[in-house]
Structure I
Amino acid sequence: MNILSWLPEWFELFVISLLIGGLVGLEQESYHKSEEKKHFGGIRTFPLISILGFSSSYFIKSQLFTAVIFISFAFLILAGYVYEAFFFKRKGITTEVAGILTFLLGMIVAEGYVIEAVVVSITITLILSLREHIHSFVYRYIDEKDMLAVLKFLIVTAVLYPLLPNHQYTVLKINPKSIWLMVILISSISFAAYFTTKIFGSKKGILATSLLGGLISSTAVTLAFAKRSKEMPELSKELSFGIVLASSIMFLRQFFVLLIIYPHIAFKFSTFSFILFIVGTIIVFRKTTDKKSDVSVSFINPYELSYALMFGAFYTFILIISRLANHYFGSYGVYFVGFISGAADVDPITISMAQLSKTGSLATNIALSAIMIASITNTAIKGIFAFLFGSKELYTSVWRSFWIIIVIGIIILAGFNYLPKGIF
């Protein structure tokens, strides 16, 4: 027999609403105590607010009357804030918003959504308790330019994406909605890496910069380090290994992009990806000392609207010519597209091949070979950039490593196409 079975049904929900209000109130009380200032709400007020929300919803069986109570309470909160803002020059309305949310949590508990209310209350408390860290984080790492870029991208996406038709047009099977979804995907992955470099900085040592920079653009790392090698020739060797590491990270990035879009092709690509990544990192960590030099790399915010639109246009172009090449020239046409597009960027060819393979428009082995060709081409192009813009010692060191990576990549590519299936 349940020892609490004699208690009325509403009592358990009442206690939960009381504890939820107490949790938020406890956080507010501790914060106001540390500030030594008088503010609205604390360890007593928030439980009462939650109880008010619970009682008005559970005991009063009138939605209209409950709405009147909520509106009256909201006006009371607003009046208190206006009074403090006018007479005490108080800024910020976070506590008042938390009070209104606590009222709503009481109502949610009354409707029987206990788990949901508990999760929301913990989230509210967490946000409130991290106020100083959140403010410090924004002040240190989010500048106006980045925020504007993200907002423009999100506004365009929020307006554009729902309006884009989810249909395939022409014999080339171009789907506008699918194309923009790929732009969102690749921009989000790049932004995560971009944001990481904002937090940790791009001046934490050559290898640290390479590691983070390779997740955004190994080409940008190559160009920046090559230029730096002419300014500081004594760092050429360390900078060259930074380029190799960034280029090795590129193979892992391709794998994770494929894994998100089409896991089947990602697993087939994993042999190529992980072997070249391991080879590159072994070369780097066997020979470098990673001098803590002040080396900075400038990256474009991937949510910059112009960048996203250019990527979308290039991706669409690669998608179209890949279909045409496959139609008119077969697999060799697709391989040529992989070779040409890899000279510019591996992301568009990677996601276009994954999409074509996923929809059955292109055989998986042909799509995979094109991605490998693009990866090898892109590595060679970065070696050319090192030769054109870097010191002699830098490009010599880069090519000593790149030749190994390129040759192994070609061997894996050949093995994938000519050895019995199942080995790769």
Structure II
Amino acid sequence: MELKYGATTFFLDLPPDHLAGVITPPPIDCEESPTDIIEAALDACHRTILSFSPGDTVVIVTSDITRYTGSELYLPLLVDRLNRQGIADGDIEILIALGIHRKQTAQEHQKILGSLFGRIRVADHECDDPAALVFIGTTSNGIGVSINRRAVEADHLILTGTIGFHYFAGFGGGRKSVLPGIASRAACMASHFAVLNPGEGSGKNHLAVTGNLEGNPVHRAMVEGCALAEPAFILNTVLTADKRIIAAFSGEWREAHEAGCDYYRRQFAYPLAKKCDLVIASCGGFPKDINLIQAHKAMEYGVQALTDGGVMILLAECRDGFGNGTFFNWFRHKHLDEFEAALRAGYEINGQTAYSLLQKAQRFRIILVSDFPSQQVEEMGMIPVQTLDEAMKLAAGLLPPGWRCYIMPEAGSVLPLAAE
């Protein structure tokens, strides 16, 4: 079997008696065109659009270039619906939900807007500009929510994006377009901080995990923040691992998002009878393994199939390093209680990802095949190697007799769900 690594591949020849299974996203046959899928979804909010009037202003929120959503396909179809209702191009603006990410280039705006580029106004959200933000209320857990002024002052706010697994918000899409998408930096940080239980040393909330919305405090904070913004409706896509649109959900923002999450879970969760001693996980090659923050997603999903104390071999080239300049600095904290205290004292989203990585590195034995210097890998609590062959030889000495293995060729695109 070939496993992708950066722009190359490693070949794995595993004895059949050790192979428990290959965990891959299920094949999805979709005969409908993306246009037909989107148009059918937009039909679900036809009555809402009919309530719009000529002269009304509309702001459409969409994701930045780091999260492909199919926006170049659905935005023109959405704007066409608005035009047919008498909403002029000049009364429509597209707002890029950057959260705390960098601004987009003109070329990136063009990729996001497709044929609308140069025709419909586009603006990047600015999370640090007080003049560009308006306070809209406070969530039940005390988060003061300020969001982009354009979204508040428009007559109608439409949210767009894509639904997928998220390692502590449960799922992406829906309410995330508002919080953190177009919120202040303080609100972004506070919504993510909800991943930690109240009280020093109480750790991460056990419900703030991949694929779970029920009782998830991060999801709840985002839902409450979104409700304060009063969106007219959402349009969210669902994509395959190779970025094909296979479904779209539109309508009342909460109901449509939950329906999309249910669909995504059914399509991309992989039921397992039991966990195994070894998981060999590839991110899927470049750009999915471009940096460690991106590769963490494959690690998070892969350990769901792993017994406590088991071994993971993660293939993640990470040609662009960590993905953030402050990420590696967090690993000066070697003990989880010390790390948690530092995170509470000076919360950073990248620190939360580093904390999650260290939790896994201490619960399992993770062998990382990457371009990182050995010392850096060891500082993060993982075992450094250069090749898959080297990793397999090392793993053999760590595994019990009769060990069994799962292989995940696209580990960031499928979530194993073990019965045990």
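Given a value of 0.25 for FRET efficiency 1/(1 + (r/R0)^6) of positions 189 and 397 (r between Cβ atoms, R0 = 35 Å, to 0.05), point me to the structure among I, II it was derived from.
For FRET efficiency 1/(1 + (r/R0)^6) of positions 189 and 397 (r between Cβ atoms, R0 = 35 Å, to 0.05), the value 0.25 is produced by structure II.
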### Query
If we compute relative contact order in percent (Cα under 8 Å, 6 or more apart) for structures I, II, which one ends up with the highest value?
II
### Message
Given a value of 0.95 for FRET efficiency 1/(1 + (r/R0)^6) of positions 349 and 365 (r between Cβ atoms, R0 = 25 Å, to 0.05), calculated from one of I, II, which structure does it belong to?
### Response
I
### Query
With mean count of other Cβ atoms within 10 Å over residues 69-76 computed per structure, which member of I, II shows the largest figure?
II
### Query
Which structure, out of I, II, was distance in nm of label points 7 Å out along Cα→Cβ at positions 221 and 237 derived from, given a value of 3.0?
II
### mean projected area of the Cα convex hull in nm² derived as 30.5 - corresponding label from I, II
I
### Query
Which structure, out of I, II, was helix-only ellipticity at 222 nm (-39500 (n - 2.57) for each DSSP H run of 4 or more, over all residues; to 500) calculated from, if the result is -9000?
II
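When mean count of other Cβ atoms within 10 Å over residues 157-164 is calculated for each of the structures I, II, which structure yields the highest value?
II
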### Task
For distance in nm of label points 7 Å out along Cα→Cβ at positions 29 and 109, the calculated result is 1.5, so let me know which of I, II that is.
I
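Bear in mind that the values in this text are calculations on the coordinates, not laboratory data. All of these numbers come straight from a predicted model, not from anything done at the bench. Cβ atoms are built from the backbone, for glycine too; each structure is taken alone.
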